[in-house]
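These notes open a run of structures that come right after.
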Structure I
Amino acid sequence: MSAPSMKERQACWEARDTFWKCLDENRENTAKCDKSKLSFESLCPQQWVKYFDRRREYLKYKAKIEAGEYQPTENPEKS
């Protein structure tokens, strides 16, 4: 796999931003964001899609912690 060109990277990032904005506006309802998700997945290398998905989950988790909204689950007993 060759490195994406500058235009390909820009297109990927714009598709990612559009998809994330759609998710934010629709409270994570992916059914309403199918078109932007397909665009994101087709314009970005698969490794990038995986990275960006993980990054989004991390940023949401971090925001919850910083806002004091995170509720840790009880730890099950270790066996």
Structure II
Amino acid sequence: MPFSLVNRFKRKALRVIADFLSNEEVEDIKEVYAKIYTDNDGIVSTEELKVGLQNFNSQLAKSEVQMLIEAVDMN
């Protein structure tokens, strides 16, 4: 499957998931996002994401954090 179709599918799948979240769950996600996104430059950097993941879940090993970063890294 071409990358553009996969990317479009991911966006639509996330939209469907978001439609089923409660307002409280959405607010929780926004709160976590605001804590991770610290420099307000328009992009959540991999460094911000690493620090955020380690701060919110100290049980994650560095290798697990790296694996998550690689899974979501688009740029």
Report task. Identify the structure, out of I, II, from whose coordinates distance in nm of label points 7 Å out along Cα→Cβ at positions 20 and 52 was calculated to give 2.3. Result -> II
Query raised in the report: Here distance in nm of label points 7 Å out along Cα→Cβ at positions 12 and 60 has been calculated and equals 2.2, so which of I, II was it run on?
Result: I
Requested in this report: Out of I, II, choose the structure whose coordinates give volume of the Cα convex hull per residue in Å³ equal to 122 when calculated.
Outcome: II
**Report entry** Per relative contact order in percent (Cα under 8 Å, 6 or more apart), the highest-valued of structures I, II
**Finding:** I
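Quick note: the coordinates plus some simple rules give every number you see, no bench work behind them. Bear in mind the structure is a predicted one, so any value in this text is a computation, not a measurement. Cβ atoms are built from the backbone, for glycine too; each structure is taken alone.
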